[in-house]
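Pasting the structures here.
Laboratory data are not the source of any read-out in this text; all were calculated from the coordinates shown. These numbers come from a predicted model, not from an experiment. Cβ atoms are built from the backbone, for glycine too; each structure is taken alone.
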Structure 1
Amino acid sequence: MIKKVAILANGGDVSGFNAVIRGIVKTAENNGVECYGFIEGYRGLLNNEYIKLDTYNTASGILHKGGSIIGSSTNANVFNYKVEENGEVVYKDLSDVCVENVKKDGFDCVFTLGGDGTQKSARDFMVKGMNVIGVPKTIDNDVACTEITFGYNTAVSVATEALDRLHTTGETHHRIMVLEVMGRYAGWIALESAIAGGADVALIPEIPYDINNAVEKINDRVKKGKRFSVVVVAEGAAPKDGTITIEGTRDNGTGVDNTKLGGVGQRVAKELENLTGLEARNTTLGYMQRGGTPTAYDRVLSTKYGSKAMELALEGKFGTLAVIKNGKLDSVSLEDVVGQNKEIGAVSGNTAESNIRKVTMDHDLVRTARNIGICLGD
């Protein structure tokens with residue numbers, strides 16, 4: 001019987017974290033299960049720092065709040081964790097410490113709220129004998145085996161509102177308005193917000209772009225009397241025969257992507273200005289996409305995910321990920337989620353072994369974008 005469970009939120013913050021936590025806690029309470037939350041994701045699991053969660057105190061009034069009441073960590077790969085020994089930085093596998101913490105604390109299951117890297121670590125903990133259940137989180141919408149992740153809808157809504165505002169400025173001043181949005185490996189935000197926001201060009205990681213095709217689209221609009229254009233660029237978009245635009249690198253050890261993306265929007269704006277003769281301005285939306293109040297859609301989706309995750313725990317279906325499949329709540333094995341990325345500790349996405357969900361060329365969004373005349377750069 002499940003009596004005591006713990007929740008951890010890991011990776012970049014999204015709107016909907018708290019709604020998932022609330023969904024788990026409420027469902028748990030209605031079944032006589034105690035809930036706790038590890039502070040700052042896997043780092044809290046390693047340090048054994050947690051708090052009691054209940055809907056009358058710590059988890060009260062959180063449905064509409066952005067962020068996470070139990071924090072989150074973006075660089076805590078406990079299978080390859082940075083520590084300092086004798087004045088030198090070394091990396092160690094401290095996952096066994098986490099497993100022992102869970103046993104010592106008496107947690108019957110740990111819920112892992114996060115993206116592909118978080119769920120890869122969850123799968124690795126499953127191999128080590130820990131009872132885990134994942135909930136797919138990321139604004140990039142790229143977790144495998146589910147149709148949508150929580151946090152994504154809010155990010156698209158924020159990007160769409162930004163495009164609406166940029167549209168009026170571009171039209172007034174006859175400029176090319178470029179909006180850089182998040183999307184390291186997958187272009188879901190860029191593509192869907194481009195359609196919703198009436199953009200003329202959308203550049204995504206899945207389609208290496210030819211800047212001349214974007215120029216042709218913009219020049220054609222000028223010939224037809226439209227002296228402005230709106231362009232959406234995913235941060236991971238790259239030109240044909242070129243590379244992604246990197247702002248810098250981090251040192252978080254092996255097994256994770258240490259590149260810090262940034263600057264592709266400005267790069268595209270400069271190229272378009274030089275090639276079209278029109279003034280071009282870039283806006284990088286950045287963390288605006290992650291924060292703030294979740295949309296009604298994300299509040300409902302997150303609550304559904306949290307409730308489903310707790311249902312899976314009560315049914316003893318560990319080592320799974322709560323998903324949306326064919327529009328309905330379901331679950332899949334974490335082994336299916338990670339695909340061929342089986343090496344313990346390797347959490348980075350976008351490798352030959354990883355199994356992240358990218359935009360496919362036969363997807364409805366791609367066909368729709370092409371049908372209504374959005375240039376995708378190819």
Structure 2
Amino acid sequence: MTHQDADSRFPRGERLDESGRFTREELQLAFRNRGMPLEALRYPLTPTGMHYLLTHFDVPYVDAATWTLTVGGLVSKTLTLDIDAIRARPATTLAVTMECAGNGRALLTPRPASQPWLLEAVGTAEWTGTPLRGVLEDAGIDDGAVEVLFTGLDRGVQGDEVQSYQRSLSIDEATRPEVLLAYEMNGAPLEPQHGYPLRLLVPGWYGMTSVKWLERIELVAEPFTGFQMMDSYRYRQTSDEAGVPVDLIRVRALMAPPGIPDFYTRTRLVEAGPITLTGRAWAGRARIARVEVSTDGGAGWADATLEPALSPHAWRGWSFEWTSIPGHHTLSVRATDEGGNVQPIEQSWTISGVGNNMAQRVDVIVE
């Protein structure tokens with residue numbers, strides 16, 4: 001398909017839905033991608049089959065026997081590494097919480113028409129890989145390089161552009177010790193949908209940064225201005241604004257739904273009496289300092305008890321004792337990080353529906 005073909009078939013610009021109805025295109029995206037059921041918040045590490053998943057284009061078929069990663073551009077020497085060479089390098093295993101930048105998009109009004117996440121686009125896994133910094137050091141970073149560009153094997157059309165999925169990081173970000181070239185998830189080789197045989201893992205950043213199905217890493221002399229950097233992941237109110245880049249995950253807490261659900265509405269049914277509410281809280285690179293729970297729709301808040309974090313890059317468990325009484329209740333939870341950032345009660349709107357970290361609300365009927 002030529003660029004002109006793409007222009008005619010895929011109109012540029014975000015679409016908004018003010019009817020409240022989900023489009024067929026949104027349903028296609030929802031069926032292709034999956035969220036983590038919120039009851040899985042009870043697991044410290046999310047089972048691989050329950051971890052959220054977003055695939056921008058197609059899941060490429062990759063034969064690891066012939067696959068290689070090229071590291072080039074402004075380097076002293078170009079490297080070509082197969083999966084065995086990467087696995088032979090020093091390895092690190094980290095528990096990392098990953099969240100999609102669009103988590104919560106479907107709760108906005110009007111709704112940006114894209115992957116219609118509610119609150120399920122998150123998960124925490126143990127990732128194993130080799131630090132990217134060591135690979136870049138072996139290649140030798142030239143003085144003229146300013147960014148590291150990552151290219152995946154997934155390819156498609158977005159914003160009128162035929163493109164491979166590409167993102168970049170500054171050299172300082174790319175050489176942080178926790179940034180990995182990951183080849184295992186929860187102790188097993190990456191599954192095809194999670195980036196097999198190799199993906200980038202950037203703890204603390206929203207998930208769009210952790211490029212899957214890595215094919216090429218390049219050191220470049222100018223900041224990368226591709227679609228996924230300049231158009232797709234920006235905080236902005238209109239399509240005419242340049243906006244601000246989306247980067248670190250904003251502070252958030254979620255509650256594991258108590259009781260049992262109504263099949264259709266997912267409203268929770270809980271027996272009267274003492275009940276322990278539980279969940280997880282996380283932020284990009286900041287420690288979670290506080291989690292608060294409201295049992296009256298946000299009119300009053302009380303502190304939850306915090307558990308130790310799984311790792312500096314992973315969520316922190318919390319619990320709260322509630323004596324429930326018969327009636328309808330709206331439970332809510334919000335987190336504060338060590339920088340003093342607090343989840344908002346109402347979300348500021350963006351045209352792409354990114355960075356939505358408003359406090360969760362859970363409707364409960366107590367019998």
Structure 3
Amino acid sequence: MERPWYYRFNWFLAIAAVTLAVFGVVVIQSANLHDPTGANEWRRQMFYIFAGIGILALCAWIDYRRWQRWALALYVLNLVLLIIVFKGGHSALGAQRWISLGPLGTFQPSEPAKLILAIVIATRLARNPIAGPRELLFTLAAVAPAAFLILKQPDMGTTLTILAILSAQLFFGVTRLTYFGYYAFGSAVAAALVVGTNFVLKPFQRNRLLIFLHPNSDPQGAGWSLNQSKIAVGSGELFGKGLHHGTQTQLNFVPEHSRDFIFTVVGEELGYVGALSLVLAYAAVIGGALTAVFAARDRFGLLLAIGIVTMLAFHIVVNIGMTLGIMPITGIPLPFLSYGGSAILTDFAAIGVLLNIHMQKDKVVF
């Protein structure tokens with residue numbers, strides 16, 4: 001006999017995720033107050049949240065071991081969608097990342113790709129532990145096609161997220177750290193080749209890296225977004241200017257302020273106190289997510305939980321870091337806050353998987 005599910009459910013993690021998402025609606029509404037093109041974003045985001053809560057509940061109900069059986073089908077489906085994007089997807093802001101769904105908007109396959117690849121890598125490492133270079137190469141080969149298609153969209157931020165997920169799962173999944181060392185060395189060489197050549201990076205991506213290294217080199221051009229973001233966050237001071245009163249935000253000096261740069265809205269309008277409170281809320285979410293890591297009953301559950309926690313933490317650190325100028329601008333959304341259906345649905349699905357991993361551990365048999 002086991003306890004009812006509501007005793008085993010990690011209510012703290014679920015409520016924290018939903019609360020962040022609702023707070024995101026408030027910030028999105030404030031960010032677009034004087035922007036006619038984004039006036040309805042907060043309403044659409046509310047719809048995405050309701051759908052996301054349903055997905056969270058569904059993923060929390062599905063036994064996480066089933067994802068191991070579905071890994072290949074999910075991988076093939078996502079790869080097909082990425083190929084469709086590559087061949088004829090919807091383009092915007094210099095990138096081709098979306099599939100048009102008509103009146104329903106657009107769908108970005110690279111967002112669920114992060115969660116799917118976390119499942120695929122965990123499945124691979126659980127069934128075939130890396131005991132030599134051969135297994136390591138097979139694992140990398142499984143990730144490479146999707147990562148390459150995403151990089152060519154171009155979407156450097158998602159590619160880096162996938163690399164972070166892979167790195168974390170490999171670190172905990174290899175039988176000897178020597179093999180992880182091989183991977184780390186190869187990744188460093190590959191990164192140097194990517195940055196040092198024009199084959200992969202687009203000009204605007206190279207400019208972003210150069211601006212990160214030399215912030216004042218082009219303040220009216222490539223460095224505009226970064227400089228305006230830092231001005232907005234700094235001008236918020238201790239308690240902020242108040243919702244709807246952020247000058248950099250309301251006058252649209254900061255681009256994409258309801259999406260990639262939404263943290264600037266929090267910093268300017270709610271100040272240091274609001275920004276710090278948000279960071280602490282994210283720390284609480286990561287702490288709640290880590291309970292699934294410690295609760296995992298098998299190798300697959302452990303590696304999957306590690307991959308999901310890494311995905312969330314990487315997004316949080318890089319997104320906030322890029323708005324403050326301590327990370328390069330990569331176009332990574334802030335979990336649960338940034339506007340976008342594909343991203344927030346993926347976030348809720350990831351939390352749902354973690355909830356099920358946690359509930360499986362807490363089963364009590366008499």
Please compute distance in nm of label points 7 Å out along Cα→Cβ at positions 62 and 302 for structures 1, 2, 3 and give me the label with the greatest value. 2
Label whose coordinates, when relative contact order in percent (Cα under 8 Å, 6 or more apart) is calculated, return 18 (choices 1, 2, 3): 2
Any idea which of 1, 2, 3 comes out highest on Rg/Rh (Cα atoms, Kirkwood Rh), for residues 166-309 alone? 3
Here semi-axes √(5λ) of the Cα gyration tensor in Å, for residues 190-237 alone has been calculated and equals 26, 10, 8, so which of 1, 2, 3 was it run on? 3
Out of 1, 2, 3, which one gives -23500 for helix-only ellipticity at 222 nm (-39500 (n - 2.57) for each DSSP H run of 4 or more, over all residues; to 500) as computed from the coordinates? 3
